[in-house]
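Every read-out reported here was derived from the displayed coordinates using simple, explicitly stated rules and does not represent laboratory data. All of these numbers come straight from a predicted model, not from anything done at the bench. Cβ atoms are built from the backbone, for glycine too; each structure is taken alone.
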Structure 1
Amino acid sequence: MKLSLILMKIVEYVAGPLKALGILVEFLLNLFSQNGGLLRTLFSLLNGSMIIPKRGSEEFLSVIGRLERRRDLYKSISEDDLSVMEGGDRVFADISAMASTLAYENKLVIRKRVNQHWKVFYFTCFNSPHKFKKSTQAFVICDKEIDAKLIVVAFRGTQLFEVDDYITDLDFSWYDFPQIGKVHLGFLEALGLANHSIDKKSSHHLETQDINKPLAYFVLCQKLKNLLQIHKNAKFIVTGHSLGGALAILFLAMLFVNKEDKLLEKLLAIYTFGQPRVGDKEFGDFMNSKLKQSKPKYFRVVYSNDLIPRLPFDDGLFMYKHFGVCIYYNCCYCQKNLVEAPNRDLTLVYFIPIRITAIWELLQSLVLHYIKGESFKETKLSIISRIFGILVPGISAHSPVNYINAIRLGPPRLNPTLSNVKG
């Protein structure tokens with residue numbers, strides 16, 4: 001807890017400069033993009049036709065939105081897909097990966113993408129309910145406005161220039177649930193379920209539902225109940241990338257804790273991409289016991305050397321553990337099931353191999369669209385991130401670009417069982 005408090009205090013000191021840097025970077029990225037590149041931007045400045053990007057508009061994208069260029073789903077969802085819905089199908093995995101990426105954008109961008117590009121989906125709401133910070137965000141969509149069959153809840157991951165998100169990530173002290181186990185306090189707090197003042201170093205307690213407190217967990221839980229009451233034949237998916245993945249699986253855990261059995265009966269699947277660890281071994285055992293069903297519902301996807309799924313550490317100091325089966329994709333997007341991703345605790349023995357892999361990923365990104373099609377052509381920003389990734393390979397591997405590629409280039413079904421575990 002002391003280490004966590006120290007790190008959070010350090011991050012708080014850079015909040016102002018980081019926010020200013022973020023505003024500048026996103027403005028420039030959108031300025032160049034909306035005006036057709038650097039040279040055309042300079043030309044439009046000279047002739048007075050420059051488009052000035054407006055933050056919060058349907059054209060203003062986040063850094064993640066500029067990394068990942070794809071707008072359309074892998075496959076248009078059909079009535080046949082909806083009539084035989086089953087977790088693990090590529091159609092639903094792709095919807096989840098795309099929704100997890102879209103969750104980084106503002107409300108108008110989400111609405112436009114869902115209505116104009118995904119078409120079969122109906123945008124229902126966008127929430128940022130968090131009592132203690134303003135950073136927790138999720139959106140909910142249905143496959144249609146009337147008699148929907150599928151509902152998707154997507155949590156947003158860590159924003160690159162958002163200090164509140166980093167504080168959430170770094171608050172890796174424990175909340176201890178009796179007979180259930182310990183969970184990451186920062187993630188629990190981001191759902192609005194814990195109150196821990198880092199200034200006063202006060203003790204924390206679990207929040208309960210209160211109509212005067214629009215807390216994320218209770219707002220989304222009630223939203224799901226309302227939608228499932230309207231769409232009686234619907235099932236729902238919960239998903240997220242990075243921090244969003246941690247919030248997604250913790251949201252499911254709280255449904256188990258609060259015995260929301262009617263809601264859980266309607267759960268189709270939960271997909272997380274690049275999800276960090278959220279609890280200890282006892283909590284993992286609790287979740288594994290709850291997730292033991294004839295049809296797998298938890299799909300924890302990890303790409304190559306992604307840094308974030310290796311955090312917080314699984315060692316004697318931190319004691320964080322993953323649970324469920326890791327659906328692991330290597331740098332060639334070949335998939336296999338593992339108990340845990342390789343290099344689980346970022347040991348130095350991988351120092352050279354992960355950089356060789358990063359070089360391969362850079363070279364592959366330059367030619368992949370020639371082999372697999374134009375939709376796999378990466379943006380200039382994504383290529384730059386891969387160059388930077390040779391120095392810090394775990395960061396570039398965390399990009400949603402890799403997870404969407406993995407789903408689209410991997411096998412048509414994800415099957416999180418231990419039957420084919422090789423390591």
Structure 2
Amino acid sequence: MTITASTPMLQPGAQPGSSALPARVPAPPGTAATARMTELCADIRARRAEFDRLRHIPADVVAGFKEIGIYRAFVPARFGGDALTPMDFLAMIETLSAADPSAGWVASFGVSSTYLAALPEATFAEIYGGNPDTVFAGGLFPPQPASRVAGGIEVSGRWSWCSGSMGADLLGGGIKLDGEGSPLPRTAVMPRASVTIDETWDTIGLRGTGSHDLVADKVVVPEDWTFIRGSKSTMDDTIFRYPAMALAAQVLAVVALGAAREALDHIRSDAAQKASITGAPGPGQRPYVQAHLARAEATLAGARARFYDVTARAWDELQHQPEVSRDTHVQLRLASTMAAHDGAEAARQAFLMGGASAMMAGHPLGRLMVDAACVAQHAFMGEGTWTAAGAAMFGEQTPPGFP
């Protein structure tokens with residue numbers, strides 16, 4: 001099986017916002033970078049069982065993410081970053097997710113510099129100017145009561161669902177201060193050494209994400225190391241004008257696209273090699289398998305095209321105006337929900353095509369199906385986001401963080 005994924009780099013002559021998708025090529029672009037990505041993906045594929053056993057992505061793989069530029073992807077060049085476009089970053093996460101969805105999920109938090117851009121610029125510069133590959137992870141909910149004390153804000157509490165925390169340099173926790181009127185939570189950024197990670201993560205899907213609980217006990221955080229999640233950046237870089245909550249959903253949704261791509265590639269590869277033990281025609285010769293594969297490929301292609309097309313449209317709008325249009329913002333959120341759910345469905349169809357052998361413990365199709373289904377369970381792409389998108393289209397009230 002080739003270690004490639006559909007990479008949404010624009011074709012020569014294509015314009016931003018066009019619906020043209022390029023052929024499947026390795027990602028990220030560049031000969032040396034492509035070779036390192038291919039090598040890293042091969043290592044990740046070989047270690048899937050290890051990730052499940054550990055319940056997190058180990059440090060050497062996180063170091064590989066740093067090497068290919070995951071954590072500096074959106075950091076401006078003036079701070080030592082690569083200043084990638086959203087399309088390029090999403091392609092990288094899609095490629096890593098095909099190798100292993102948990103690895104892709106953890107890598108997706110390379111988006112964190114866009115969250116932290118809501119910090120004062122001096123704090124952002126201290127973080128990324130010192131190390132553009134800084135790894136941030138955290139949990140927002142439930143926001144914990146916090147109070148102002150000498151030296152800053154005293155933070156105590158527990159936060160769940162902290163994906164990638166085991167490999168992080170900085171950890172964040174959602175807090176609430178008396179009298180603060182924002183509907184979006186404030187996040188306190190804390191050094192890894194000041195927070196305890198309680199290894200509670202024990203799941204059937206996305207098991208390697210290390211989404212453990214964080215526990216803080218009277219950690220005093222300077223106020224300029226806190227920010228309102230989803231608020232506007234004080235910096236005017238194009239990526240920091242891209243809708244932060246929409247991008248947060250996109251980097252997770254693309255994991256399902258990668259998982260589905262891997263599952264369908266497995267069906268093609270397996271069908272070419274596998275003979276029925278009953279003497280029946282091989283899987284690739286069976287009409288119902290042919291029909292299922294065609295439908296699943298169409299489902300995935302449609303979701304993927306829509307996903308990258310609206311991303312390119314939003315990026316193009318930001319070249320000419322300060323913010324994306326409200327309609328494009330809504331479509332970004334809707335495309336993420338579609339990608340997550342259609343990716344999960346394509347992976348489920350691959351499991352069905354895998355027959356009885358796919359039921360075996362450790363079989364990649366079962367694992368990919370469950371991992372992709374878990375992506376669609378996330379609150380950013382869950383069932384309620386269909387309703388929120390529809391409400392936005394009617395001009396009705398939407399939840400905080402939704403346009």
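Points worth noting:
- Comparing FRET efficiency 1/(1 + (r/R0)^6) of positions 180 and 228 (r between Cβ atoms, R0 = 25 Å, to 0.05) across structures 1, 2, the highest figure comes from 2.
- Computed 2.0 for distance in nm of label points 7 Å out along Cα→Cβ at positions 100 and 300 - originating structure among 1, 2: 2
- Computed -12000 for helix-only ellipticity at 222 nm (-39500 (n - 2.57) for each DSSP H run of 4 or more, over all residues; to 500) - originating structure among 1, 2: 1
- In terms of mean count of other Cβ atoms within 10 Å over residues 148-155, the structure with the greatest value among 1, 2 is 1.
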